[in-house]
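Participant: These are the structures, in structure tokens.
Here, each number is a calculation from the coordinates, and none is a lab measurement. Here the structure is a predicted model, which is why all the values come from computation and not from measurement. Cβ atoms are built from the backbone, for glycine too; each structure is taken alone.
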Structure 1
Amino acid sequence: MFRLLAPHSSLVLLVALAACRGGGAPSMDPENQPGNGEVAGVASAGDGDVDPRARELQAMAAGVFQPLPAEPVAGDNDLSPARVDLGRMLYFDARLSKNQDISCNSCHQLDRFGVDGEPTSPGHKGQRGSRNSPTVYNASLQIAQFWDGRAADVEEQAGGPILNPVEMAMPSAEAVTALLKSIPGYGPMFARAFPGVDDPVSYENAAVAIGAFERGLLTPGPLDRFLEGDLLALTPEQQEGMRTFMEVGCTTCHTGATVGGQMFQKLGLVKPYETADLGRYEVTHQEADRYVFKVPSLRNVAETGPWFHDGSVGTLDEAITRMARHQLGKELTPEQVASIATFLGALTGTVDSQYTARPELPASGPDTPAPDPS
């Protein structure tokens, strides 16, 4: 499911796969993540075996990046347990699609770092749109939602795919409300999630509840520990990659807690990039927004390929090389590309497997509509 034009920005590393070279696939379970629980060997200012350059790098990085928040940011939502629990159920409920075969989790799979691994995702009757489905993890912290920024927040975004004829294809908001009311178990859940509301079961409230759940999809990792003072959280190779990342100019656009997602930028800023997608122009119809896209977050980017707005890039080297060329006008050496890739591996975080576990959904009622494949 699933802008402010930055002045003369340089690198929009719109996508990048980054695995720590020499390591295997990271675990989704916090218990299997290195460095969780007690952090052995947290470097203090007096540790003589810590490279002094690491302290200097940490100070530089703290001015560019921020750790993810320890708790979800509520925005205008109410993150009560009842609302979050309801949102989790709705996120996994394929009955919210016309043929009852597609849920939010179909395209944004929580056990796959929030993506489905497809260039573009299959929707109703196998239809595909033209844009890659971005990860839902940490999305609530970004400036807007969708590649073109047409939704202000995750609550607004959550309702879009349900009514999109290419995606979940429900015919109307009223049809969604009727379906939810036909499932007996949802009535009490909506009442608890939206107390004091006369008629709480609705399409609009469903989107708000899904947004409440999505706000808890945060994935802290090694970068956060490094920023918070653990100078051993990043390997020497990852630290060198961070230096390269900053020196090359990637941090012109990829900054903040989400390492991106905080601005909009033209794809092909220095050298034109061939794409038929007009980007934000399709929303604003302003010439300045032609080929402008939201700069994506690079959190978990090692696990969220294929990359770019159209899912057309399948390798890390290609992504970094293209973006340096088209956004900076630079031709990076293979060593620079590999170094940046190594740093990006440190952006893979820990998924809370308990929070994201598939819940048991309420049973359909006798009046629940049957799937409609038409």
Structure 2
Amino acid sequence: MLKRTPFHAFHTTCGGRMVDFAGWEMPIMYRSIVDEHVQTRNSGSIFDVSHMGRLYFSGKDAIAFLNAVFTRDVEKMKVGQCRYGFICNDAGGILDDVIVSRDKKQWLMVVNASNREKIVAHIHKVRHDRDYDFDLSDQTEATGMIALQGPKVIERIGGHLEAVANLKRYEFVSDTFMMLIKYTVSRTGYTGEDGVELILPAKMAATAMKMLAGKFDRPDATLKPAGLGARDTLRLEAGMPLYGHELSETIDPISAGLGWAVDLTKEFIGAAALKKIVAEGPKRKLIGLELQGRRIARQGTPIVKDGQVIGEVTSGTLSPTLQKSIAMAYVDAAFAAEGTTLAADLRGDHNPAVVVKLPFYKREK
């Protein structure tokens, strides 16, 4: 039986088309993917992201453990700071990409829904093997999580959550709303737009949604619900990787162009392998592609150069914002330079494409 988030009734009331996503019943869309995509870019949208794992760490060895498994240095983080990074295997492959946040007495790690059980098992193994002393609390099903994304979001919700206006990118605060609802809000997101992600108790989730969403059924509503379909096209335009597409246990952060989220001055699981990749240079690299015409190159589409396969697409779509066919792909490092002409093998038809700089879309400041 599929798990349901605390916002399930909200989704069905709003006409959400529900699908199975990593064992959760989630809305793929409400109106249309393009409509929800445009709404997010121009105004604001509310996404239910409660399916993502929320793991809390505390205790004597919490810092030592996190530094052993996370690619960033958590000891240097300030209270109220979030950091994006990776949990890697010994070969440097990515077990998951996560966000770690430092609170006064505990740490929060947000993990992908499809990887939560794997990461929890990994945590227990490392704790046992290295004899770390810390407490782990999986609060995924006891809490709800929503992402409010778009250029008008901060102004719209500032009247409800005053602390939001003072948050900088990748900062968070824990507070109480109306002296009743405890919450944690971070200025993070996965759309390429400004916005926040909000965690709150599952029992109060529906009440909070009504307060924050407002009259979303009006044509000119500032915030409207959006599903996983628009979330995917938005993150692709913004050049943000998705686990199972751009990231996996056989792909390392350096090849993915995410070396900025790896601190090789400290030791962690996978560090030795990543140092070797840096020293030798990655054999393949993640690139952005702009295709000629409007045909879409889906995941697995071969990328060719002079008739030879030199890579494959990881994600592709027709960009609603740019009105161009775009894709991300891994190719041999020799063909990864910006401006290189390649082709996507679309069922035998070699559709011309050119390597472009990521991200495809970047919001105006």
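Participant: Have a look at 1, 2 and say which one yields -8500 for helix-only ellipticity at 222 nm (-39500 (n - 2.57) for each DSSP H run of 4 or more, over all residues; to 500), as calculated.
Facilitator: It traces back to 1.
Participant: Any idea which of 1, 2 comes out highest on FRET efficiency 1/(1 + (r/R0)^6) of positions 97 and 241 (r between Cβ atoms, R0 = 35 Å, to 0.05)?
Facilitator: Of structures 1, 2, the maximum of FRET efficiency 1/(1 + (r/R0)^6) of positions 97 and 241 (r between Cβ atoms, R0 = 35 Å, to 0.05) occurs in 2.
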